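Read-outs throughout are calculated quantities, based only on the coordinates presented, and are distinct from any laboratory measurement. Please read these numbers as outputs of a predicted model, since none were measured by experiment. Cβ atoms are built from the backbone, for glycine too; each structure is taken alone.
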Structure 1
Amino acid sequence: MCSQAVELTGTCRLLDGRLVSLRRLSADDAEAVLALHQRLTDHDRYFRFFTLHPVHLDQLVGKLIQAADGQYALGAFDGDRLIGVASYTVSEDPSAAEIAIVVAHEDHLRGVGTALVKRLALIARTHGVRRFVADILAENRLMFKVFFDLGWPCKRLSHGLVRHLDIELPDCISEAPTATNEVP
């Protein structure tokens, strides 16, 4: 593994020029996390949860804002507005973690998801995670674009309408070009 320090908080410049902050979610973010998920379009909600009506959204929020071994949730903030969340949960194999990402609809195609995945991968590597796994609906082209544009080795298995990705995390992860580190 390369010798790069991973800051728990940071900033990145999006493709549209906005500077956003990336930091671990905490209990103080509960309302923002809930609001982000409640504001999803039907289309985005279906892609994230594989259903239009996810149950127990409050439990998901509780899990995302609670720091615990084997899980990490990272938020992207444009000022005070939460515009995206990426999280991982370590699986039975401690070198693998399931990843989930959601980005506010109005912030799609601006590099939010890519910035979150890159930062989360840096953090995951420091905790011994070497692979992300994800189940993605076959029609979710934007999510595939995020993962494939990274250029990281990836195995894809098809299970009907769902594609299972097994993504190898590189030893060194560059946060450029879509998410460049800024000096705070």
Structure 2
Amino acid sequence: MENRKNSLLEILLNVSDFLILKNYNFALIGGLAYSVIFEPRATYDLDFIIEVEDFDKFLKDLKSNSDFIFVHDKPMIFENGEIERVVHKNNTVVDFLIADDEYKRNILRRKRELIVNQKKLFIITVEDLIILKLLSSRNIDVVDVKNLLKLKDLDNDYIDYWIDKLRLTKPEIE
């Protein structure tokens, strides 16, 4: 049986290659980004933020990728964003948060480039991961934020600016 961790990495790199080939502006976010930035954590899906100028073209591109066995025709709408969900052929869920406002587009301007197994991958900055997790406000995200806020060399002015602008609440660190 294939190792799930290795297959998740393989899927991550394949999706990244696909998005680069199609010239999309994107970055890894979510639990896997947290695992890369801070500490490993169990996660079974992939989350990206992506800039999409033409949603119909984006859907067509996703559907043209034979690695995806299911592509939702409409994004899921949440208070703080829209997510397009696809299912990879090994049943891994891949979510794309649409960069549809000033803050989300700013995440993509600040993303970092990593090289993993000789392949290019873009990842959210730690500061933006903190803010994005505060926007989500799920219990696990609040715990993640408290951990991330303990890191040294954070751009706290940047974090505080967006927390204020987005009317979020910064949790107390214990």
Structure 3
Amino acid sequence: MSLSGLMEDLIRISAQYLHVFAGLLWIGGGFYTLLIQTPALLAVPPQARGPVMAQLVPRQINYLLRLGEFTILTGFINLLASGKARLLENVFSSRWGITIVLGAAMAIALLIVVHTVVKPSAMRLLELGPKAAQGDPAAQMEIPAIIERLRQIGQVQLALGVLIVLAMVIARFS
């Protein structure tokens, strides 16, 4: 095998590894946040919750957004490095093509939801927390609605996460 062939293989394998690894961290991080961390934070009295959330939420959201962006980027690099991009010329001709397009669309949709709904809602929650702790009735009334919105969006995130991982597995073995 030539040196250029070895480099092509190294790039392809690296792109695939980074894509799968980042995807698992992204989806797994979302599951951990929604199933473990959030219920634990909500069980803590509001006075103690505020300072922790102020430190945790921006970092958590930034982490998940960067992982999502990196996962999608490495997915496109993987598509090009694998030489399979040509299979998308007739996307509905193979299970792989359909799966890749659906998986990419779901991943992009999930990233958009986190950018446009989750992040602003979480930041609003952080903004209202101190006001509610000081007895602001408007803030106290708005917080439960935001938490409920985040809970509902979280269910959508979990479902999309499962479907995205399923798409990754189907694509890998197609």
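Upon calculation of mean count of other Cβ atoms within 10 Å over residues 80-87 from the atomic coordinates, which of the structures 1, 2, 3 produces 20.5?
1
Ranked by relative contact order in percent (Cα under 8 Å, 6 or more apart), which of 1, 2, 3 sits at the highest value?
Between 1, 2, 3, the highest calculated value is found for 3.
Out of 1, 2, 3, which has the highest value for mean count of other Cβ atoms within 10 Å over residues 112-119?
1
Using Cα Rg over 2.2 N^0.38 Å as the calculated read-out, with 0.96 as its value, let me know the right label among 1, 2, 3.
Here the read-out was taken from 1.
A value of -29000 was computed for helix-only ellipticity at 222 nm (-39500 (n - 2.57) for each DSSP H run of 4 or more, over all residues; to 500); which of 1, 2, 3 is the source structure?
So the calculation was done on 3.
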